[in-house]
Structure 1
Amino acid sequence: MIKNIILDMGNVLLNYDPEVCLNQFLNCEEDRAVIRRELFEGPQWAEGDLGYIKDAERFDEVSKRVPERLHGALRKCVLEWMMCMWPVAGAREFCDDVKRAGYQLYVLSNASDAFYDYFPRFAPFTYFDGIVVSCDIHMLKPEPGIYRYLLDKYRLSVQECFFVDDRKENVEGAGKLGIRGIVFDGEYEKVKDTILKITGDEQ
């Protein structure tokens, strides 16, 4: 029986869209492509999510790969990228509904230290029964260890957990440990229907 719902953060609870920041500070698509590639898709992004560097520290390394004329815009993107992080439509209503139904709610996120600044836009940390952020434990989804860490920390049974993430590889990573889940496509009704179907099949 499912008792625990584990939620990804980016594009499940809060929108993550670097284009918001890129469009804010850069007028040329060629320039946006440079910063998109070097900042948001570069190695320092993962290093931040792993907790090896702070958000603000990304600038020094990334700037070495970006033309000097773009350094001002790059710095703004480094420091203000989280302007896009606002609640996904229907996410809070979904969470309220499943909490009322008696499910426990957990968050499992690949995120940097900035998580603790913007996440309260969705809900207070105490709203959830547990939160695990990759930067705190130096592991990323879909590494098996990050799922095991959450299960062990909160003493959860894999058979009682259901995982929601917008990335297929992360849901598959959880599945390798026996955690059922769904790839989120923006429709929380599909999540509810899947949980209800599993519950019905087990009765």
Structure 2
Amino acid sequence: MALKAFIIPVTPFQQNCTLLWCTETMKGAAVDPGGDLNRIEQAIKEQGVTLEKVLITHGHMDHAGGAAALAEAHGVPIEGPHEEDLFLISELANQGQKYGIADARNFTPDRWLHDGDTITVGNLSLDVFHCPGHTPGHVVIYNKENKLALVGDVLFQGSVGRTDFPRGNHAELIRSITEKLWPLGDDTTFISGHGPLSTFGRERQTNPYVGDDFI
């Protein structure tokens, strides 16, 4: 099944919200709608997508702040993250006020996601990997057919996620990347929470934090 992805940078943190959809059904999901919902709504309309659900990789405000409002506007469920991030999503409104993101709201997901779960978007099937380290409840969403992973803030081109936030764990993050992500294949393209796309193979060759020659 063909998949398309459209990246919408949102919030002052330029977080990559991804509109992901099945080209057969034109049903889609908004992954990590952190804020700037007008931009996300414009993309949904321009791409002709019917929003089916909201997906959240982890509970930080720039990824999850707009989830409640967007899901409510479309009458769709929120899936993710893992419940270990409950302490973060229960503070979204306070964090939004602190950082000037007015539409940040607390929510309880309609479905918590766990390692080995499957998500459907239209006719697409997405696999869930629990990848703690940046946050304890972080999940990565992967489509095997199209070799595409949405990794949130676990991995970036040339870097990895910060672990100096509450309940971050650097050793756990490195294990998540090397034990959960690398086995998906060097030819897997990934969309990070910030910055440009890359592939797992490129990062294994060049990333100074998790490259094969660096660890």
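All of the numbers you see were taken from the coordinates with simple rules; none came from a lab. It should be emphasised that the depicted structure is a prediction, and the values quoted were computed from it without experimental measurement. Cβ atoms are built from the backbone, for glycine too; each structure is taken alone.
At a glance:
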item	result
FRET efficiency 1/(1 + (r/R0)^6) of positions 96 and 192 (r between Cβ atoms, R0 = 25 Å, to 0.05) derived as 0.65 - corresponding label from 1, 2	2
Top of 1, 2 by mean count of other Cβ atoms within 10 Å over residues 152-159, largest first	2
At a computed -0.67, -0.77, -0.99 (log10 I(q)/I(0) by the Debye sum over Cα atoms at q = 0.16, 0.18, 0.29 Å⁻¹, for residues 88-135 alone), which of 1, 2	2
Parent structure of the calculated result 30, given that relative contact order in percent (Cα under 8 Å, 6 or more apart) is the read-out and 1, 2 the choices	1
Among 1, 2, structure where helix-only ellipticity at 222 nm (-39500 (n - 2.57) for each DSSP H run of 4 or more, over all residues; to 500) as derived comes to -5500	2
Among 1, 2, structure where volume of the Cα convex hull per residue in Å³ as derived comes to 112	1
Structures 1, 2, by distance in nm of label points 7 Å out along Cα→Cβ at positions 8 and 160: label with the highest value	2
